[in-house]
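Each reported figure results from applying straightforward, stated rules to the coordinates on display, with no laboratory input. Because the structure is predicted, anything quoted here is derived from the model rather than measured. Cβ atoms are built from the backbone, for glycine too; each structure is taken alone.
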Structure P
Amino acid sequence: MARSPDAIRAERLNAALGLLDEQRTLADAAAMLVATYGMSKRQAYRYLNEARKRPHPVPVPPRKIAFTVKLSEGLVLQLRQRARSSGQTLSELVSQALDAFLRKGREGGQK
């Protein structure tokens with residue numbers, strides 16, 4: 001399964017930061033990014049310029065997987081309405097709800 005664009009971006013940004021931390025010249029660092037990731041020189045310099053502005057590595061978002069659940073039609077309609085009104089995706093909304101549910105269970109002493 002392919003990684004998300006956010007994970008790829010974080011990985012490449014962290015690589016650029018690592019190359020800058022090694023005291024490499026911008027030209028050498030750009031050449032290494034081009035060779036490693038197959039990106040254009042221009043894109044490599046964009047990553048390097050952004051990395052210069054960051055003191056620490058960027059967290060790489062966890063990999064997400066798709067799975068299927070069956071929900072009542074009414075619940076799905078409510079979820080879609082809430083997602084639209086909050087400006088979130090269904091995945092974001094459901095992830096937050098499940099995270100809160102699981103966190104509540106842990107805090108309540110349940111396993």
Structure Q
Amino acid sequence: MGAKPGEAFAPSGWEDFYVAFAHLHAGDEAAGRAAMNEALERDPGAWQGSYNAACFEALAGNIDAAFAQLTIALERNRAGVEPFLETDSDFASLRGDSRFAELAR
């Protein structure tokens with residue numbers, strides 16, 4: 001299910017991040033990080049991967065890593081990321097940091 005006829009199913013980066021977030025919410029950050037890194041390695045140039053990695057890191061409390069990933073996502077596709085900066089609840093822990101205001105400009 002989900003694959004084109006005659007082709008093997010390959011999960012998208014979004015699906016890998018669902019797994020990563022599920023592990024994180026279950027208290028297994030290491031397993032979540034492994035799923036996240038696999039998704040990032042599979043599609044290293046995608047802004048969505050860096051955006052989701054920023055969310056993961058922010059939720060995990062790794063603020064510096066969250067800002068690093070968010071910076072990459074913005075560099076790759078500012079127009080795709082900006083609409084979510086102020087509304088994505090995953091970034092709640094970042095909004096009080098001066099770096100967040102700098103990125104949002």
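Quick notes
- Set P, Q, criterion percent of Cα pairs over 17 Å apart: the highest-scoring structure is P.
- Origin of the value 0.75, where FRET efficiency 1/(1 + (r/R0)^6) of positions 19 and 91 (r between Cβ atoms, R0 = 25 Å, to 0.05) was derived from one of P, Q: Q
- Origin of the value 10.2, where Kirkwood radius over Cα pairs in Å, for residues 27-66 alone was derived from one of P, Q: Q
- Origin of the derived value 19 (relative contact order in percent (Cα under 8 Å, 6 or more apart); candidates P, Q): Q
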